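These notes open a run of structures that come right after.
Read-outs: derived from the displayed coordinates by stated rules, not from any lab. Because the structure is predicted, anything quoted here is derived from the model rather than measured. Cβ atoms are built from the backbone, for glycine too; each structure is taken alone.
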Structure P
Amino acid sequence: MKTVAKHYINGQFVESHGRESLDLISPTTERIIGRVILGDEQDTRDAIRAAKEAFKTFSKTSVDMRARYLQALHDSVIARADEHIAIMVEEYGGVYQFSNASARRAAQSFLEAKRALEEIPFTRNVGKSLVSLEPLGVAGLITPWNASTSFICGKLAAAIAAGCTAVVKPSELSALQTQLLMECFDAAGLPPGVINIVIGRGDVVGAEITRNPDIAKISFTGSTVVGKTIARDAVATMKRVTLELGGKSPYILLDDADLDKAVPFAVAAAFMNNGQACINGTRLLVPESRLADIKVAIRQAVEGLKIGDPAASDTAIGPLVTSKQYDRVQAYIRRGIEEGAEVIIGGQGRPSGLESGYFVKPTVFVNVTNDMTIAREEIFGPVLCVITYKTEEQAIDIANDTPYGLHAYVATSDPARGRNVANQIVAGRVMVNAFYDEPRAPFGGFKQSGIGREFGVYGIEAFLEPKAVFTT
């Protein structure tokens, strides 16, 4: 059994001052696979102090020097890609296909930040003033468990590109993945104190990062509830915040869509990453006139998905991350049934043959109205709600009738029509007949899906502040 007992502070692996321990349980077998010693406020203050000291010199490094550091980080992470994949499968239960893509995206984020640096004018003349983009200071990076390595690397790449030092608080549920990342970052050879990582609870380590006056910027990915708490506490010291929060993304299947293509795509969008992604298209909006055919197509698509061992290359859906998450999703499935929605496939309990592990039957509800709990709240599991509409205008109204605005999807045989619909949806990203990542495009949400944007130039600029100098 592996034990993670050290944090990474000021370029050193440091024994945890905090003594609370947490068992790490495989979501596939429900067996203990490791233990982590959680950091406390003292560990966090030590990390912030180291980052503050390192910022004095790192903030003055050249763009070329930071580009070299980003390249070194990429090289160090990608060199151990197979290990990142294996540990994500084991600790998190991410299926091999998703874990492979996630690990490679994590490494690639450093190269994307390096490329984006070439597009940012760090100084420019504005009238009689010289405006420079200055790094904000020490950045607190708080990341979730559903793609831990990718989130850490993406946020860290932007902070380093901007000239900020960082204190990272990853999820304590991702400690084995974090240990591997700490080894990679150490091997990259950045100056001590530029990267600091403290593994601990959000209400301890995260709270200290949020309150501490020496943190200038917070970048957080997680639930809307926690994001609101961070925003409230951060304003006490006027921290800048980027919040990438929850979603309840609509997938509008227009009446001219090819069901053979659109329905499998919609199922994949709903169930990717075992249903544990903020961008999942969990509200499928379909024309009422085509509901019967769509129900048949959905059953066929879901029945074709392999559920089980996440290490197998052809598995589409693995387990949820913890027993708590399993219970949460089961409660939502029961709630959907109680509110009158019809289960056409899936339902309560584990899939046949998977009596151990936190596996959930991929579940599809029809006869869902947009005011039901399962249509309003982020479930974070493989649960899809099918909602009918009569007109295109009504579909757009339903899509926008949500407190969230992170992601959306449109399926149509007419790309121009799809773009017109996409332009009317209130969401940070809308994909028309598409399902891919563009790391240079901004990522973030409207409404309660967050504040600010990540990725590319947009993500780096979130760690910079304009400063104007006037001379006679």
Structure Q
Amino acid sequence: MTLLRGGRVVTPEGVLEGGCVRIDGETIAAVGMLEPRPGEPVLDCTGCVVLPGGVESHCHLDLEAGDHVTADDFATGTRAALAGGTTTVIDFATAFHGQTLTTGFDRWSAKAEGRAVTDYAFHLAMTQWRDELADEMGEVVSRGVTSFKLYLAYRDTMMVDDGQVLAALTTSARLGATIGFHCENGVLVDTLVKAALADGHTTPHFHALTRPAVLEAEAVDRLEVIAALAGAPHYVVHLSSALGLEAVRRGRATGNTVAAETCPQYLLLDAGAYGGPDDDSLRARAFVMSPPLRTASDRNALWAALASGEVQFVGTDHCSFDLVGQKDAATDFAHVPNGIPGIELRMALMYSAGVAAGRLDLTRLAEVTATNAARYFGLHPRKGALVPGADADVLVLDPAPRWTVTHAALHENVDHTPYEGIEVQGRVRDVFLRGHRAVTDGHLAEHLPAGHYLPCGPPDTAVR
């Protein structure tokens, strides 16, 4: 047994000042005002915040994207996640064109097994829709995958049409599963991109201009009409804009059950990162992601929605491509590999920009970084909360340190961080994964426990 004593323990009922968490083997035995037992090791957490280990709702590890593969695989990506206080990752297993869904699941299981050092679960991303996928969805649900993904963008590669969305949602509703949607109007994005390139506009500045927020909102509105026909719970991945948020609200106003996820980049960064129309620097290319970065006004709207319960969880969309050798090889913005890293910094950034900045309280921080994702994706109560009987996944965060993000100090395998130079308050001190102390005083243990595959149960779509 081990007793974590004296911290601000964040429980589902609120913050327990000077509380304790008792770990017995791989599970939490008790939470409360506890006294050490004879001979019991005690970890002094005085002055620190004690949180449930983070649950990452959105990442892409060892993902093939055209001619590129992400820099982080399950070994490096989960190591970085663990260093940053995230103890469970839910990655997007992907079935590419012509593959069965079980092929996608089996391939990703092989990528993760024996390499992941956090526990892990899968969503299943479908890059096309075929009628036979309805039966295949049932098969992967039986293997513990109860969340899927479809794209309303990326025409000619992954985009599905409205009828296909209806077929998929009808199936997920029947199976008691959920589907996350990348919401952009892919037809209009494609049209705007082709027009920009024809006019000689090739820099990252035009990546943002060709994917305006109104096209996110239109896609959400269209999705909500279709979801109402199917009567299907669903969620919007990486919500990036105030206009998109308003469309989510409209969907809920009609009675739809729709959750929303956002990402640290849409809460901390803005479109100024792309530079001007002539800026084709590597730094500008670093921020090519879809949806693109938005405005300060969008950031403020998302923070408010996160605090109020309108946005339920925060994932990173960690999709790490190197600047040198990958992003620099593209001839124009439309061919720069889309994605940014961030899996290691999520918990610290959300504490700093959320709690320390007065935007979130500690209870809401635990909800949006751990509890709600665990509930929505069928991992609760084993994951996501400091409660007796749960896995002993615990983050001890010291709120006092102020530090500056540098790529050199991170464990991610990619060659940069988009958060370089950002000032952060609060730092990960200790991390326990299933009772194993994986991080001590900010340093990863030399020997880390093997990550376990987590079959997901039915989604709890009532999260707020």
Given -0.56, -0.72 as the derived value for log10 I(q)/I(0) by the Debye sum over Cα atoms at q = 0.13, 0.15 Å⁻¹, for residues 78-205 alone, which of the supplied structures P, Q does it correspond to?
P
With Cα Rg over 2.2 N^0.38 Å, for residues 86-325 alone computed per structure, which member of P, Q shows the largest figure?
P
For FRET efficiency 1/(1 + (r/R0)^6) of positions 62 and 350 (r between Cβ atoms, R0 = 35 Å, to 0.05), the calculated result is 0.05, so let me know which of P, Q that is.
P
Identify which of structures P, Q gives the largest calculated value of distance in nm of label points 7 Å out along Cα→Cβ at positions 54 and 278.
Q
Check the numbers for mean count of other Cβ atoms within 10 Å over residues 30-37 across P, Q and tell me which is largest.
P
Determine which structure produced the value -8000 for helix-only ellipticity at 222 nm (-39500 (n - 2.57) for each DSSP H run of 4 or more, over all residues; to 500), calculated from the coordinates; the candidates are P, Q.
Q
Supply the structure label, taken from P, Q, corresponding to mean count of other Cβ atoms within 10 Å over residues 358-365 with the calculated value 17.5.
Q
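State the single structure among P, Q that was used to calculate log10 I(q)/I(0) by the Debye sum over Cα atoms at q = 0.05, 0.08 Å⁻¹, giving -0.19, -0.48.
Numbers: P: -0.19, -0.48; Q: -0.16, -0.42.
Checking each candidate, the match is P.
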